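Bear in mind these aren't lab numbers, they're just calculated from the coordinates by the rules spelled out. Because the structure is predicted, anything quoted here is derived from the model rather than measured. Cβ atoms are built from the backbone, for glycine too; each structure is taken alone.
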Structure 1
Amino acid sequence: MPLADVFASPLGLAALVGVVPLLLLYLIQPDPRELALPTVQFLQSDPDEGGSNPVFERLRRNLLLFLQLLVISLLAVALAAPYVTVTQAASAQPTVLVVDASASMATDTGDGTRFAKAVAAAKQSVGTPTTVVVAGATTRVPAERVSPGDAKTSLDDLAVTDAPGDLRGAISRATALAGSESRIVVFSDFAGDGGDWQGAVQTARASGLDVSLRQFAGGGDENVGIVDRQFGSQRVTVSVANTGETAAERTLSLAGRSRSLSLEPGDVQSVTFPLPTQSATARLSPGDSFPTDDVAHVTVPAQRTVDTLLITNGDNRNLRTALDVIPTVDLTVRRPPASVAGSYDVVVFADVDSDRVLGSTKELARKTVADGGGLVVQGQADVGRVGYGSLLPVNPQSVRNTTGETAATDHELTNGFDFPTPDEHLGASTARADALVTVGDGSPLLATARRSGGRVLYYGYLPNQTAFRYSYRYPVFWKGAIHWAADRPSADELNYRTGTTLQLPNRTTVETPGGTRTAAAVRLDAVGTYRTPDRRASASLLSASESNLTAPAPDVAGGNVTTSGAASEPVRQDLTPLVLLVAVLLVLGELGFLRYRGDL
């Protein structure tokens, strides 16, 4: 074994030459002289101290030499700085810890979760100083250049999320925060997408940083999860994937209905259920080691039916049929000058005789809008004489021939629809409104406005002047228009994926799965229900990549990958203080021996 494996400064052993003069001193010491003494007196008074034992006598004569040789040898060893190599947690180097808090880290490994093990390992890897970067739906830095104790406190405060994570963004952020002498340690299962985290690691290493990867991949071998949810007309389709390594049997249930599924590894099966009348939860049973993807919430509006009043003097069979086939619309049709009573969520005026509409009917429309409901007005030649007043979102002009093509802006009412160009249209300009569809001269065919707490929609196609009414998408358009006017969110607007953001019109108090928050935008990091004073929404994971828990070991050239629970490295343990302590004890022993012998 080379001396360098034991001594930091092997040259210090040269001090062993000090034993040579000591031995020479003992060799050249003078012989004892013989003196005539009355020995009988000494023999009578002096007890036997070993003279009768030659071995002990030689040991007593040479013990002082042995002690002095040991002291010189130990001093030489101390000068050589002896050490042993031990494995311990790194703590002296500036460190940036990247902790993955994405949903897959909640996987149960049998003796805890991946996340709990990652945090425990991270606490053993703190440096001086330490920066903590958390990879969740967004990247957070809860601690920057803090002491090891503060870093451990920050790690204790971390919690796993139910959202996919952006591991690439977290590693890139760690690279930006790391100094030239820092190291980066990543604690993750490396499951899911996580962006191109391998590229982020290579970028960090290319800049000269030491990047270590610690993988926590226990559990998840038999995972089956809900990976998608799609809403249709009064139905919801739930997709289930087997991301495990063995065939699995599961039962998918929703609102009292259930379906048995047999899935081979890699299989994806979809089941369609009727949309429940009340909010419910799709659930897989039995559960597995990753419960986050065993559920998918299905939230529906508290009041699904839209009471709609259609005021018309024309035939309007296409419009009437389109409204009548919408399952969530309760349609009432009145022909002016018939009087109207009751309350409605939306009032639609289409092809009316301007001089036959009663004032009470127009007042009902104003009250509906003032109460937060909606008004829909179809364009006609004399629309300005009906008496809508300030509710009308356009300034009408005259009917004219249409030139040019229609142009549509991006809006929930226009997306997915082709609006044909009519032969004629009502020239108009918007009045405190947004034009969604226009013709060549800028006149709106579709415009929206907010009035007195409610919504107003202007539908500019003249009665019987467009082929749009024959399109199979015509009823779909009116379904969206009625729900928009009534401010009734669609199922897609109430059911989110975790990791997205719930946008609110202003600062609002929101009851979340983790507690109450007041904000204008709430990050949906947890699976569950989110309630505002006037609305209920939900969030579910629904991520095929995040549900794929059986991630292979990371393969990134240029660094090390560890699958153990604790990050450690070889460290030299200096033995010099221990050797010096033994030498001091021997010197004290030598002094005691000299005193015992009577030389002191």
Structure 2
Amino acid sequence: MKRSGLLVGILFVLFLELLALATIRYLYLDRREAFLGYGYNEMVRSYQSVLETYELFSRAIFNETINKPAVINLMQQASRADRQQQDRLRQQLHAMMQPSYQGLLQNHLNQIHFHLPDLTSFLRMHRPAVYGDNLAGVRPALVAANKRQAYVSGFEVGRHEGGFRFIFPLFKADAFVGTVETSISFDSFTTQLRRRFPGEYMLLIKSDLTTRRLFGNVQSRMVPSPFSSSFLQAPITDDTHQDHLSSFEIHKVAAALRPAFEQAEAAKRPIALAAGLESSTVSVYLLPLANIEGTPEAFLVQLNRDDKLQSLKEGYSIAAWSASLVALLGGGLMVSLYQRARAMSRLNRLFHQALDALPYPFHIIDARTYQVRVANRQAARGLEHPEGMTCHALSHGCAHPCDSSEHPCPVRIVLETGAAAVVEHSHYTENGEQRIVEVHGYPMQDEQGEITQCIEYAVDVTERRQLEQQLQRLAETDPLTGTANRRRFYDVLTVEISRSLRHGRQLSVLMLDLDNFKEINDTNGHDTGDRILSRLVALLGDVLRTSDLLGRSGGDEFLILAPETDAVEARMLAEKLLVAVREGLRDPLAGQVSVSIGAATLLNGDGPDDLVKRADQALYRAKQYGRNRFEVDGRSL
């Protein structure tokens, strides 16, 4: 009996020990997976943010620099020219684009590539000596853009490397004359990505793509990836940036994770893994980079020496050893329960430490009472015990839940829709500075499926919104005069014509041109011409109404959109503008400068081009009749 009792006791202790170890192991893996999932989502969000920023920048560059008559004419001529003529046109296009291209290199948009309609490479600004190769068999995205004659974007492995492509069609009137591609290389892209989500970045390209698409000299530099035999990559070098992983460490991590990577890659699921080194833990996130057809062509690999994962690992190792020691020494049920309670306490403390390490406010909120159940240090705002306060009192100092258009309540939206919600709040700092905050809300359900709590966190997106507004201004504003550019003017004109015809209102357009402006530039220099243009815009602005729109059509030519203005009022406006210019436009070098004006009023059946054309014809007559005067289109009278 004694021996059997001892045996039962030993087996019971071993059972308790194994149970404790399994529980701790499960909690550790579950918490690690949650942490890795969060890190993967953050990396993906950073990746998407950088990609969206470069896409907006590419569109602005295309509209402001590439999609111009001079470039379009050269591409139209090249599409019909023989090889000798194409060489001459290529040199002209390269000289025309070179100043703008040098500026783009400073923003890491390091590739501009023009293609003819037959998919032949016409000019690579990044490698002007390489041209004439047909890309139909190696560039599916280019084939798609050519076939659709529409904008296409996405990741693709090209002739020199893998990159993020933004392909725009080129048209002369309605005739398709080719395409142009702006792209950012993987190295330049990850340089920007590292600023938002630090770590080591590598590009894994499928082996069969490298042989079909890359030039031979590029293929020779690729080596098998240590993560998978199905991929190639650039050789791993020992960089010098902070927390860099050595080549030896990367190969060690890759060897440990290779089976898991190949299984996840075959299953086509997101890959977020962790591997241990001698004294640290490395998080590894692999993001599939799909082409325009949705097929992954490569993987973006991010590795980071993660102190939080290492702390998590060490914490659970300590918990495991503690549970084993208690089980071996005590063997009693109460001792085992006590040790489990201590382990859970450590887990709770580690949970709060992880929340406090987040760089933004994080809450768990009771969905019915709006009381805060959990808040990290960023959300607590210096309060020692914020739990129990309502979320609106803690975040805004308000007695009632947010319900204004500036502060929509994400908790209320989650309750109403049963789904995640993202809203924007506008706040002002003590210095009066406006900050825009993106608030995310996610539902938490109980066992019956009822939403009882809501996870909420807030991210300051002020800088991102400012960048978006800046890019919008760049796309719509003339950089010299600050007036609307031609595209912006035509967009507003189209809307105003539709409104005027729908409501039976008058609308006029005036076209204004500086007299002898070319001679002024040739005699006094472009600085004088720019100064005169800026002064002219200021004079016109003093005369125009706030409802009028002034735009620069090109060179010294300006367009004025005057809503609610008939032919008689357009004549009066032209007279006022002439007087303002005669009295105020005198330059120290060029002397008195005059303008000629043509005006036209909207007629039934007019489109934007028709109305502007009649104003242009009136301006031409004003020039013919001696300049320094205005003419009104005869059909408008």
- Thinking of 1, 2, which structure, once relative contact order in percent (Cα under 8 Å, 6 or more apart) is computed, gives back 8? 2
- Task: Given a value of 22.1 for mean count of other Cβ atoms within 10 Å over residues 294-301, point me to the structure among 1, 2 it was derived from.
- Result: 1
- Item | Highest-scoring label, criterion being FRET efficiency 1/(1 + (r/R0)^6) of positions 22 and 302 (r between Cβ atoms, R0 = 35 Å, to 0.05), among 1, 2 | 2
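Figure out for me which of the structures 1, 2 the number 90, 24, 20 belongs to, where semi-axes √(5λ) of the Cα gyration tensor in Å was derived from the coordinates.
Here the read-out was taken from 1.
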- Note on the structure: Re FRET efficiency 1/(1 + (r/R0)^6) of positions 318 and 422 (r between Cβ atoms, R0 = 25 Å, to 0.05): value 0.95 computed from one entry in 1, 2; matching entry is structure 1
- Query: One of 1, 2 was used to calculate mean count of other Cβ atoms within 10 Å over residues 14-21, giving 13.0; which?
  - Reply: 1
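Given a value of -7500 for helix-only ellipticity at 222 nm (-39500 (n - 2.57) for each DSSP H run of 4 or more, over all residues; to 500), point me to the structure among 1, 2 it was derived from.
Among 1, 2, the structure yielding -7500 for helix-only ellipticity at 222 nm (-39500 (n - 2.57) for each DSSP H run of 4 or more, over all residues; to 500) is 1.
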